[in-house]
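Read-outs: derived from the displayed coordinates by stated rules, not from any lab. In this text the structure is predicted, and so the values were computed from the model without any measurement. Cβ atoms are built from the backbone, for glycine too; each structure is taken alone.
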Structure I
């Protein structure tokens, strides 16, 4: 196993790993551990190059720092990615090699499942390191974090509806969900129960149709979902969906979903504000999963304690909207201010300043 440290300004540790024996090609990025060890999921994706993988892991790890800070998890921010097709290239040898890679950080980085990985993959990682969360409930862990991420998104959308329409009632509100995977499907069910009308898109037509049949939703072509008329656009797949090319296509009042790094660049948040679209900063609204596993990291896992803390995403978003209005800035700038404020408090507490 060959490890190569990559110097990256603003990051505590970025390491590239190549292991010819298992086929592992991976990167772990630790952004900031001011508030605690860096926790962030393990993503597996067929990146076209090392540069693409590193670009993604850097963005994601920084987002995890801010996510944990705003959610008050007592954790720092990190992330890991494996270059590979999750449908065809998974295997115990690969994930055990990844476990050894994670273990080389000696607890500075703790992993969990993410896009392209699942609980069973984490069990294989766990064979080589104790620094894994989100394992099966029968292993004394917290299980699949997806329902918790979806629950946090649901309460976050509730806060958005109040802000945009002066009512948190979902009845008759149209929500367009981009991505019907683990989180998207749980979110769709929660929204359906609350009375929302759903439009669903996924790269797997069968998955979208099955969820539409279950929830009474309408299937939309993935290429068209960005431009549908809706009250809420909920991106629940990969990031950077709001960019120079897509901004003019949007016909929604709210953007609020589970995807990470929804904005390609920070400036796109102000452009959404100018367009009259309320944006729920991704790392605030999608923090349910990290909140849930943070309860596990603290000690004995309690689902009810986790639920109450996840529901506070509603409160966190209301505070972000308040800051944005007070300072006349975009909501993503407001959430960054809130995160930096909490990081500064953490630094002061550490130094005794």
Structure II
């Protein structure tokens, strides 16, 4: 089968499409999927650079954390899927290939109103966002949410999920245009951060929030950025606020005043989806099926696709993702 392959760890020029061994036939609860589309994530870039190796049991040189396709074969214990079913899901690696062997518990059926391209843009972003703000963050309908990097795939997914419950959402971005586009998805207040608003005077961000939120901070923060925003995050949270850490693009080390966390009784929660055991990922997937899939079927929330690339254009796709120009997801046609 054909697959995206990392020849050497480093730049995008080290990516190619090559013939690799097709996965074994499925047994027990396994499903072999004929992948039609996949989507890119920051984890693919980190894996390509050699900084984020695939978990044990997953291909070291074939990236891809989410996919959409058609069931090719099923194991003898599979109950919910049959050959030719259209499915999408998450995996810990290897999704950017013509075939993928996965577990039944990590799959969902694609709603009839979505095609393969749209479906590929959904799993990693929406499962991560739902798990972060609702399962880990316990965000309630009478609370407020702040999303750093609101124009990213996970950021836009979290924005839509929160607005589906009529929750007030603040969002930051280093690009004014991304904030304007986020308004289409219901963003209540966009905050431009390219002018070192956070680094040089973090209180400015809190002032913007308080002015537009009745003098209060926010209850939950989804941080897809990392260390650079940590101090302002603590300042911006209300009593018993929850900080959910997902991304590290702006650094992984910081210093902070423990007194703020203690006095406000804050919860600081780190979360990652890729390296979780299958049963934990399956639990997150079941919540996605129960709570998010109906919203996709009804059209209340939609996939966020920025650009589509052919499999053979994988180098260009990575370069585009690294440019930080994308708004939403980049989809790869396999």
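Side notes on the structure shown:
- Parent structure of the calculated result 0.95, given that Rg/Rh (Cα atoms, Kirkwood Rh) is the read-out and I, II the choices: I
- Computed 0.95 for FRET efficiency 1/(1 + (r/R0)^6) of positions 224 and 288 (r between Cβ atoms, R0 = 30 Å, to 0.05) - originating structure among I, II: II
- Identity of the structure behind 18 (criterion: relative contact order in percent (Cα under 8 Å, 6 or more apart), calculated), options I, II: II
- Identity of the structure behind 0.40 (criterion: FRET efficiency 1/(1 + (r/R0)^6) of positions 32 and 144 (r between Cβ atoms, R0 = 25 Å, to 0.05), calculated), options I, II: I
- Structure from which -13500 was derived, helix-only ellipticity at 222 nm (-39500 (n - 2.57) for each DSSP H run of 4 or more, over all residues; to 500), options I, II: I
- Entry that produces 3.7 once distance in nm of label points 7 Å out along Cα→Cβ at positions 136 and 168 is calculated, selected from I, II: I
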